[in-house]
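In C-alpha cells below, several structures.
Nothing in this text is a laboratory measurement; each read-out follows from the coordinates by a stated rule. Just so it is clear, the structure is predicted and the values come from calculations on it, not from any experiment. Cβ atoms are built from the backbone, for glycine too; each structure is taken alone.
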Structure I
C-alpha cells in the first residue's frame, strides 16, 4: 500500500485579492496568504503528518507557501523539488486582466466558455485538455512511483493545476469540468480532494457568479421593486423598523466587504496629507460652508450628502469595475475616520441641533460599520483559511444585502399616493418635482466632481477608476438614515434613493464602455 499524497493550493495572492488572472506570472502572497500558509502548517502539525519531500512549481507563491507551512510544522529541512510542470495554467491573452471586466465586457457565458470549457480557450492560452494531460503525466510518472516507493509527498501548486489533479484522482473527465473554487492553503489528501470537488455545486457557483456579475442591474431592480411594492401594498413601514433594517443590512454588507480586505496594510499607510485627498477636503469645505451659511432645510440636507464618506461598497465596485482596489480601500477607510470630525466641526458652527444629527450619525457609523468591520477583521486573522473559503463561496450575500437596502430605502420613502401626485398636479406635485431637480443637481455635482478629481493625476486606468468610484459613491446609507430622522424629507429621501442606486448602474455602463475599446480578437480566437 503506497503512501498518501497531500495537496496544498498556495496562499492568497495580490492577484486573488484584486480579482486578476495571474496564470504563469509571478505575484506575491498577501498578508492573509502568509497567514493561511502558516495555518496550513499548524493543521499539518496537529494531524501529525510527516513528509519526506515537497513538490512545488517554479513560481514563488508556491515556494513561499511551502516554506511558511513547513516551517510552522518543523519540517522545513525536507527536500524541495521544483518542477515547471506544476506551474499554473497559461491564460494567454487573459493574463493580467480583471475577471469581472472580462465578463462584463464580453459576456458571462462567453467568458466561461473560453476559460472553463475544454473546447475553447483565450488567444495563446493553454487549453484545459493540455493542462489535464500535463498534470496527469506528472501524477502518474512522478508522484505515484515516489509514493509507491514509500515517500510521503506534499504538492504545493496552483488552483487550476490542483483542480486537474482532483479530476484525475476522481476519474472525472475534463470535459465536464467547472470552477471548483478550491480554497487557498487547505491541506488535502487525495481522498479529501476527491470528496471536496464532488460536493461542489455547479448551480450554486453559477448563482453566486451571476448575482455578482449582474449586481448593478439587480440593485436597480431592487429600487424599482421597492417603488411598486409601496404603490401596490400601501402599507407604511414603521420608522423604527426602517432604521433597524437599515442598520442591520448595512452591517451585513460591511461584514462581507471587510472580510475580504486587509485593513492592516491600510492602517500602516494612513497619511492625511495626500494630493489625492485634496478634492475631498475641498468638497468637505464647500459642503460645510453651504450647511452653515444657507438657512434652508433642503440645502442643509443636500450639503450633508457631500459630508458623507465613500460607501463601504466602494472596494467591491473597484474590483468589479477594474480598479486597483487598494487606493479605493485606503480612501474609503481614511475618509470614514475623518468624516465624523468634519461633520462635528460643521455642526458646532451651524444653527442646527448638534445632537439631532451627530449622535445618530455616530451611532449608525459605529453599529453598522465599525463593529461589523472589527468583527470581520478578527475572524479574518484568526481563521484565515476558512475566511478565504467562506468569502469565495458566499461574498454574493453581501451584494444581496445592498439589493435589499435599495428595496427597503425606496419602499420607505415612496408615498403610497405617488401616482396620484403625478396625475393631480397639485401644489405638492410642484414641491415633489422641485425637490427632485434639487437632488438631481446635487448628484450631478457629485458625478462631475468625481470625473474632475479622477483626472487630476495622470495615472493608469485602474487608479483613475478607483478615484472616480470613491468620489462618485457617497455613503447614502448613512445619509438616508439621517434624512429619516428629519421631518418633511420624504421626497428628498425618495429622489436620493432613485439617483444613487440608478447612478451605480450608470457608472458601470460608463466604466465598462471604456474597456470595450480593446478588440475582442486580441483576447479570443477569431473563429469564436
Structure II
C-alpha cells in the first residue's frame, strides 16, 4: 500500500469524523418548531389577556407561585412564605439564584413593582390591591404584603395560572404605565426571547436561558422544576390548518398546538404523530358585550341574548365532534366546585320568540350591533356567523366585521363608538383555569373603568365578588357564586356558550408534554 493511499484514507477518515462531529453538534443544538394557535404581535402579557401573549409570558418570565397538575398552589420563585396570626401581614422570601436575563439579581423591589402593575389590570389583582395597605421590601430577598383586613385569596391571586398572570419583571419595566404596552422583554424565565429574530407573521424565536436555575423538584403543571431540554424554540406562523397539518406529517414542524377537530382523525392515524390532551379541564366559549354604547348599554336588551342563543349551535359549528365538547349551563365550569345552573334553567334555549318579545319591551330601536369576527383562529372563526344568525332571528340588526385575531385584541380595548372604530360584541374562549370563581373570572368584573374591555358597571356584582373574596367557607362561597350567576342573568356582562377540549398534535419523537392549564415547553425533549 502506497503512502498516497494511506494519505487518502487518513483524509477520508478525518472528513468522516468531522462530518460526524457536525451531526452530533446539530443533534445537540436542538430546535423545537411549533405552530401555535395564533401569531404573536403583542408582547405584554399584562396589557392583554390574549392567550398567545400569556404563552409568550410563560416562556420568558417566571412567577412567585404556580399551580401544579391538580391546581394546588406551590412556591416557584419563592423559597417560602409566612402569615401573621392576625392574617394581615404576609411575608415572602425569594429563593437563591434568581437573576434577570441581563444578569442582574431579582430583588424584592422588582417583585413589588410587578405585583402593582399586574394588580392595576387584572380582575383578581384589583381585588387584592383593594385590601392591601402596603407592599414593602424587608431586604433584597424578602418583602411583605400588609392587608387592611384578612383576605382569603392572597395565595390564589399570586398563583393565578392564566390571563392575566402575575409575571415578575424588572422594576424599571414594571414601573411603566400598565395601560401602555411594554417594549423591554427582559425576564427571568427559562427561555430568552430573541427580539432581533422576531418577524410577526413569520416566526418567533426563543433560546434556552443558560443561567436559569430550576427548582430541584419534578415538574407538575406549572409548578416544580422548569428544566429546558432543547436549545431553541421557534413558533412558526402558519394560518392555514391543512398546511400546518401537512408540515407536521412531513416533519417540518414538531408541535401543532390547536389543530381543528376535523383534522384529528387523520393526525391520530399517522404512526409518527401523537395526539395529546394536555388541558383536560378544557375551555369555555364566551360572547362579550360592550356596555358603553347603544344598544348594549341597556341590560334588558343584553338579557334578550340569554334566550336568543343556545350552546349546541356554537359547539357544532366550531368543534363538531361531541367527543370534544359539552353543553354546560354552569358559568363556573361543569365538574368544578363552584359549578351551578342556578338562574340558567330557561336560558340558552334558542328561543327567538321570547328574545323578540324582550327586545320590544326593552325598546330596541334597530341600532346595528357591530360584531367582531376573528377569522384566522380556527377555533373562533365560526362563532360570529352563528351569533349573527341567531341574533337576527331574535330581531337584532347585526354588522359583522371580519378581521384577524390580533386586530380584534387591539380593537377590543377601544372605547370609541362603534361607528368610529369601536365595537359592540365579540366572541372568544377562556381556559377553565381562568373561570373557576367570580373573582378569578375577569368577565365578571363590573368595576366600571377598572373592568376589562366591555367595561360593565354594577355595584351589586362588585359587592358579591367582594364577599366571595373574603369568605373561606366553601359552602358559603358556593352560595355567593350562585348569587353572582343569578345577577348576571339580570345584568349580563357576558354569555357562556359551552365547554370544549383542544388536543395538541406532536411528532412521535417529541416527549415530556406536561398536563397543565397552559401549553408550556420546558421539560419537552426532541429525540
Structure III
C-alpha cells in the first residue's frame, strides 16, 4: 500500500475582482524580491458524501491533476491551531481514479462520514500563476498564486467563476514568517481584496457546505435554561472531541489515543453523574460501549505512558544501571506497543465502533432524557454535583499514607468523576465553579501520578521475572522499583497537601453542601 505524506499548510485566501492589479510588494518594502513562475492549468475533483459531511467538518478531499503536487489531497483542520492552518495528506494520482477514493484516506475520515459513500461533488478548473516571495536574506518565505477559477457541478455545468489570490507560508521556521504573511495580506486587502475562508469547491455548493457538522458546537446555557440544554452542550463538546481524536488516532498523531480515551471518560462521567436526568437503560448501554472502546485503546496508552515513564526514570540510576534497566524494559514494551496498536485499530475499524459513533452523534444531538431534565440548570444540576462530591470526599478521607494501593485507585476514579461532572456544568455556574475544576484537576493529577507509580512497580516486577535476565540487570530493575516506590509515597503526600484546597474551593463553588463537614 502507498504511504501518504503529510504537509502542514498555512495559507490565506482572498477574492479579487477580475481587473485587480497585484501591488508591487518589492517597491513597497514588504519583500526583498519576487521569483515569478509560469502559468499552468489544474483540474480538481472534490469528493464528499451526499450530505457533504467533510465540508461541514471543515475538511476537503480532492483528486487534482496538473501542477507539481498533482494527486489526492485530504485537508484536515489542525487541533489547537488557527483556521488558516491545515494538514494536507497526500497520495499520488495512481492511488485511485475519480470516484474511487484511496482506502487509506477513507479510513482516516471514516469517523466523519460514518458509512456514507464518498462521491464526486464538484470540479474546480484553475489557471494558476505563481510567484515566490523572498525575505531580505534571499530565502523564500511565501508563495502567492493568482488563480482564475471555474467551478462545475457533478453534471459538468458551470456553477460559478471568480478570481482568487492564495498566499501560503513556505518557511515555517522563519521567526517572523506569520507576521510577514499577515502584512502582505493586509496590503492586498487595502488594495481591494477581500478575505475568503470558504474553499473554492464549497463556495459553489451553497449553504449546505458551510452548515454545522453532524455534531455542532453549542453555546453553554444560562442557569434558568432547562438542564437538558446543559446536557446537550456538554455531550456535544466531548463527542466532537471523541470523533476528531478518532481521526487523529488513525493518523497515529502524538497524544491522540490519550485524547480519545479522555473524551470517552468524560462522556461516561456525564452519563453516570447525570443519570437521574437520562433514560437509565439508554445511558447504561452507551456507557458500556464507551467502556469497551476505552479498554481497546487502553493497552496503547498505558504502554506508551509506562514506556516513557520508565525510560525517563532510568536516568536516575546513573550511567551504568540506567542502560541496563532500559535493555530489559524497552524491547518488551515496544513489542507490546506495536501489538496493542494493531488490536486497537482493528476495533476502530469494526462495525461495533461504527455503531458507537452513530449512537454518540445521536446522544449529542438528541439525548434520551427523562422528565427531570426539564428542570432548570440551577435546580437540577447542583444536587448531582453534590452527590459526586460526597462520594469523593468519603473515599479520600479514608486514605492512609502507608495503606494498600487499591483505596487510592478507587479515590482516583471518584476524583475523575467529580472533576468531569463539575467541568460539564462550570460554564453555566461561573468563575467559582471554574476554580473548583482547577483544584480537582490538581487532585486527579496527583492521584494519577500515584497510579502510574504503582503500575510501574508492577511492570518492573513482571519484567524482572522474565527468563534469562542476568543478575546485574535484575539489580538495575530493583533500583528502579525502589525509585518508583518513593514516587508513590510522594504522590500520596501531594494528595493530602492538595485536599484542603479542594475542600475550600468545593465550599465556595456553590455546587456542594457543607464541604469538609
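helix-only ellipticity at 222 nm (-39500 (n - 2.57) for each DSSP H run of 4 or more, over all residues; to 500) computed as -9000: which structure among I, II, III? That value comes from structure II. For the read-out mean count of other Cβ atoms within 10 Å over residues 31-38, a value of 13.2 was computed from one structure; give its label from I, II, III. Computing mean count of other Cβ atoms within 10 Å over residues 31-38 on every structure in I, II, III gives 13.2 only for III.
Ranked by mean count of other Cβ atoms within 10 Å over residues 151-158, structures I, II, III are topped by I, which has the highest value. Of the structures labelled I, II, III, one was used to calculate distance in nm of label points 7 Å out along Cα→Cβ at positions 255 and 463, giving 3.7. Name it. It traces back to I. I, II, III: which one has distance in nm of label points 7 Å out along Cα→Cβ at positions 63 and 391, as calculated, at 3.3? Computing distance in nm of label points 7 Å out along Cα→Cβ at positions 63 and 391 on every structure in I, II, III gives 3.3 only for II.
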